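What follows is a set of structures to go through.
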Structure P
Amino acid sequence: MAKNKTLYSVHPGVAMMQKWVVDLPAKTGRSLDEWIALVEAEGPPAEKERREWLKEKHGLGTNAAWRVAERSVGKGHEESDPEAYLQAAEEYVAAMFAGAKAGLRPTYDQLLNLAFSLGKDVKACPCKTIVPLYRERVFAEIKPATRTRIDLGLALGDLRGAGRLVENTNRPKGNRISHRIAIGSPDEIDDEVTRWLKAAYDLEAKEQR
């Protein structure tokens, strides 16, 4: 368990990546460290070339080749190391709300506090461009969409949009975020936003029963 003092929780993807590392020897005949050593000793110098070399010469799949090549150049440790992930999570959020989007940080902070107020099981697990909110599964996400707007994404299933709640009609298959509400300032985090966020939180629990 990571010990960093942070608002954030370790992304579920970290555990999945840890399992991939454990399973790699059985699937490929080499551990991750052994693959990295091979790449450094015999492979080309650039990450992109290493990906192709691993696929063409050693038969690794695209995802495995990508991950090994990335690690071989010193990247991607946050994907399987909880401590490294939590450090990266803080950096992701700082970068998301830097520069032209810095004015959105108070809105983000208020939305995050609102989400945490729903229950002790709420987890925020930042990625590079969004901050997903979890119980067991994603029920919402916070995304700085433009310089002046955050989109609060919500997993509300087949519910029809109403008021400020807009349906995500073109969402990819498997994406749980079915709706969004545009929020431009802390003042716009009103009863309507609170009601829909809680509805998404409650719905996720019902889906687990």
Structure Q
Amino acid sequence: MKVGIDGVLLGAWADVTSAKSILDVGTGSGLIALMLAQRSNAGITAIDIEPNAVLQAEENVGLSPWKDRVKVLEVSLQDFSVPEDEKFDLIVSNPPYFVNSLKNPDAVRLSARHVTDLTHDVLLVKSLQLLKKTGRICLILPVNEAESLIRFSLSTDVRCLKKVFVVPKPNAEPKRILLEFGYDNIKCEISQIQIETGNRHEYTPEFTALAKDFYLKL
């Protein structure tokens, strides 16, 4: 699986302050789990339903300096559970995106990129069952799906606390939104990050500051 900019953004942005336990839902290659391990001292559980993804994540974790703090499990979020005293401080996910688009016939790519059994609403509700009351849920979604999930969250006990519009280049519309949900009853903090300056592969200072620790050249 390729390393995508969405995963890098989420792994670099999610707030790991005071997080002792983290769950990465749909870990894929293990990228986000490893980024969060690099940024924290937390114990990290990474889950995925795709066997090849789990094998790749296990291999990547095994080759990393953080292999003692990251465990990879082949299990769906719906089937995953932990005791009350083992709930998570932070849950992150770069989930399937395309709710209504034409399905890819390749089953692996289908499960990776399309919402099938795990809708974003279900992702949020199930995550709440695994989250401490002081915890946070951090996601990255396309704009329409993000706004839809924010509206849905009003029917739950959590609210959107942070919303970062991701703009690919100058004068472009946002393509993604980084979201943070939590139980705090505070006003949502809204901001924006631009990825490129306008020249291909020339990155803005704000993106460079966020992601520089995860690139050999940036």
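Each value in this text was obtained by applying a stated rule to the coordinates, not by laboratory testing. Computed from a prediction, not measured in an experiment: that's the story for all the values here. Cβ atoms are built from the backbone, for glycine too; each structure is taken alone.
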- Out of P, Q, which one gives 0.30 for FRET efficiency 1/(1 + (r/R0)^6) of positions 43 and 91 (r between Cβ atoms, R0 = 25 Å, to 0.05) as computed from the coordinates? P
- Message: Given 23.0 as the derived value for mean count of other Cβ atoms within 10 Å over residues 19-26, which of the supplied structures P, Q does it correspond to?
- Response: Q
- Work out the source of -15000 here, i.e. which of P, Q gives that when helix-only ellipticity at 222 nm (-39500 (n - 2.57) for each DSSP H run of 4 or more, over all residues; to 500) is computed. P
- Message: If distance in nm of label points 7 Å out along Cα→Cβ at positions 11 and 155 is calculated from each of P, Q, which structure is the one that comes out at 1.6?
- Response: P
- Any idea which of P, Q comes out highest on mean projected area of the Cα convex hull in nm², for residues 35-130 alone? P
- For structures P, Q, calculate percent of Cα pairs over 20 Å apart and state which one comes out highest. P
